[in-house]
Structure I
Amino acid sequence: MPSARYDARMADDPTTQARLARSLLRSSEYGVLATMSTELPGYPFGSVTPFVTMHGGQVAIQVSGIAQHTRNMLADRKVCLTAAEQGDGEQQALGRVSVVGDAEAVPPPHLDDVQRRYFRLFPAAQGYASAHDFSFFWITPKRVRFIGGFGRIFWVEPAHWSQPAPQWRDDEAGIVAHMNDDHGDALRAIVARRSGVTPAAVEMLACDVDGFHVRADGDVLWVAFDGSCATADEVREAMVRLAVDARRNDG
């Protein structure tokens, strides 16, 4: 299922640029992780990995202790994760984003949050948690490179990439449960509007300041809000606008 397309026509101020880059990253499930090789010193090593983007902008991955990229990160924290927009046509015209930063084991105070978000988006990965020495790392960005097609290129600095935790962060599970329990029809309408296909089953998985993830008929889709939502009221208003827009176009 295609992701919600970011609007590349928006203004070029740093805050909006950061939101464009975060939107593309949040709408991606997999990326190419480049680490500095210990096997061939001085050369990069690339591997494909699923990831999630946290509220603060860190990119979290699940790793095995026996994996080459894990050994590389333990020896040298410098990494780059690149994700690309999925779509048909000329690949150079599609968007991509590269997060350049430092990787480390997720600090214990943040581990529950990372696991909760990761396993909601990748439930099959939960079985790896107690096997093969799996653990979680996250990447703290130094700079982020965004390419939104031909001629649409910029760097995002950490000051604009990172966001304060939303006021509703501790009640994210409540927001997700409320939408699933009481507004399933609205979620189906929103997904139909964004994807062109009305799903038989849809479930909200996670929410962030820029949008939210749903699973629709087995596929994961990220839906963008029309602005950042730092408060619960702003999330509610953004959801209402999406639902109204979906039903207006359905009618």
Structure II
Amino acid sequence: MRRDHRPYGLHRLQHRWNQWWAEYRLKPQLDACGHGLSLIGGRFVYASGPNIHLGHHVHMMALAEAPIRLSVFEGMGQIRVDDHVLINPGVRIVSADRVEIGSNCMLAMHCHITDADWHDQLHRIFAPGETAPVIIGNNVWLGDSVKVLKGVTIGDNTIVGAGAVVTKNLPSNVIAAGNPARIIKSLETGGGTTREALFTMAEPYEAFAEAFVKDRLRGNTFLDWLRSLVLPGPKD
């Protein structure tokens, strides 16, 4: 589709459904969750195991073909996600030790973060194998399909390019890419904007986002939306 044909009323209904799912289906599975949790496609967000903690204003968007999974192995690990983090479709975070994600991070589609090998190198019937914590600093941006392996620390503000496999520590304020990931450029320090700015502006983020969607869907009707699903045209 070239544009979103949903009527505004349908958007509001979907929004309430996602709020309900966050409050009554996802939050009870978490050890802790701050305020402002926002889900799109909430029924495709899966949390399994104890010791999963989310901060304030964590935003997650999942799809049927690209669910989000937060998994702790047999109660052995822990996952901690700080404030203002964006988690996109297909992200998997699995822990048998400790995974920490700092504030304002952005995880693009299909990122995979793991703190274990998941099988012993010699005795391959034994799981989870060797483990080591993964620590991701503040304001880190992981590009599409990035893999972060056990024992890795990534410094603040660093960007990891799409498809990279991070096997060793990365410092703050760099761009890294490749397999294995290598530093390709340093970043300027200071003067940037983080996701926290969305929640500290004069107008509350929720009101700002709602006004934007309402304007974008203005004039859409339920019948036009149904027609676009059944018989889409060249302008749809």
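Kindly point out which one of I, II the value 8, 28, 32, 21, 10, 2, 0 was derived from, the read-out being P(r) over Cα pairs in 10 Å bins from 0, in percent. Here the read-out was taken from II. Where is distance in nm of label points 7 Å out along Cα→Cβ at positions 124 and 172 largest, in which of I, II? Once distance in nm of label points 7 Å out along Cα→Cβ at positions 124 and 172 is worked out for each structure, II has the highest.
Each of I, II could give helix-only ellipticity at 222 nm (-39500 (n - 2.57) for each DSSP H run of 4 or more, over all residues; to 500), but the derived value -10000 comes from I.
Can you tell which of I, II yields 14 when relative contact order in percent (Cα under 8 Å, 6 or more apart) is derived from it?
Details: I: 19; II: 14.
Source structure for this number: II.
Throughout, read-outs are computed from the coordinates displayed, never taken from laboratory work. The structure presented is a predicted model; accordingly, all values stated were derived computationally and were not measured. Cβ atoms are built from the backbone, for glycine too; each structure is taken alone.
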